[in-house]
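Once you scroll down, you'll see the structures, which are given as structure tokens.
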Structure I
Amino acid sequence: MNTDMLKLDNQLCFALYACSREITKVYKPFLDRLGITYTQYVTLLALWEEDNIAIKELGNRLHLDSGTLTPLLKKLEKANLVERIRDKEDERSVVIRLTEEGQELKKSAMDIPNGVLCSTGLSIEEVEALRDKLKQLLSNLSNYETN
């Protein structure tokens, strides 16, 4: 039996997990200045790209379930960065909209991607290639059906 397959350093999941934790640490000083968490940041990124979006669609975009997304949006609403609005055509649907303060925060976040890029030690081409590979992996895993 080949036990090398069970070594921690041979696991894709652990490499992704450890890297995710480390990259989140790199983001922390930038986000602390804005008064937001990493999860709030990626939520705002999605909203800066497409505002006035249904919660369900936002959750799909962020790969977050409603149990995670709802408290996150409540905190962003309490910080006056977003507002939740019931859809007039479908009362069951709630739309998320950036407030003026939420829109303004985008200007303060403009230096974050470059700051994080510099910390990776990778060229922009290497980062783009890695990002594209990870997006393909995510797509493959999202489409994978267990039997």
Structure II
Amino acid sequence: MRIVAQRVSHASVTIGGKLKSEIGLGMMVLLGIEEADTQEDVEWLCQKLTKLRIFDDGNEAMNLDINQVGGSFLVVSQFTLHALTKKGNRPSFIRAARPGQAVPLYELFLKRLAEISGREVQSGEFGAMMAVELLNDGPVTIIMDSKRRE
């Protein structure tokens, strides 16, 4: 499971011209699920995100987590995070989980992130074409992969 977490001043998801979700201060999380992912990957990433100290403490140091700043999460599924680009110019997504496996893990991720963090968790819509808008604050962008925990 791979994520791109961005510290944002605000973020939103629009589907078919209609606003689906929006947050103010918080984290925009792009979530890619691969075939090898399990509930253990969900738990590890949700724990890490909840404790990730990427918010300013007033002294221009990233010392605060999302709870300490009263932020929210916006999570969007993005299978393209598992693109393989070694051969040719067209990415392969063969490692990305198919919907039958990915949807339950995506839903579990949303549920566990809310439970573990105690924060509001907004989301996109799995498989939909979405317009994602955000204002990256910093910019701060963190990439994490549950298969590379070092």
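Values quoted throughout were computed directly from the atomic coordinates according to the rules given, and no laboratory measurement underlies them. Since the model is a prediction, treat every value here as computed from it, not as a measurement. Cβ atoms are built from the backbone, for glycine too; each structure is taken alone.
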With Rg/Rh (Cα atoms, Kirkwood Rh), for residues 91-138 alone as the yardstick, tell me which of I, II scores highest.
I
Where does the value 19 come from, among I, II, when relative contact order in percent (Cα under 8 Å, 6 or more apart) is the thing being computed?
I
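Match the computed value 0.55 of FRET efficiency 1/(1 + (r/R0)^6) of positions 67 and 99 (r between Cβ atoms, R0 = 25 Å, to 0.05) to one of the structures I, II, and report its label.
Details: I: 0.55; II: 0.20.
Only one of I, II returns 0.55 for FRET efficiency 1/(1 + (r/R0)^6) of positions 67 and 99 (r between Cβ atoms, R0 = 25 Å, to 0.05), namely I.
Out of I, II, which structure matches 17.6 when Kirkwood radius over Cα pairs in Å is calculated?
Details: I: 17.6; II: 15.7.
Only one of I, II returns 17.6 for Kirkwood radius over Cα pairs in Å, namely I.
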Source structure (of I, II) for helix-only ellipticity at 222 nm (-39500 (n - 2.57) for each DSSP H run of 4 or more, over all residues; to 500), computed value -20500:
I
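FRET efficiency 1/(1 + (r/R0)^6) of positions 11 and 115 (r between Cβ atoms, R0 = 25 Å, to 0.05) computed as 0.70: which structure among I, II?
Details: I: 0.25; II: 0.70.
Only one of I, II returns 0.70 for FRET efficiency 1/(1 + (r/R0)^6) of positions 11 and 115 (r between Cβ atoms, R0 = 25 Å, to 0.05), namely II.
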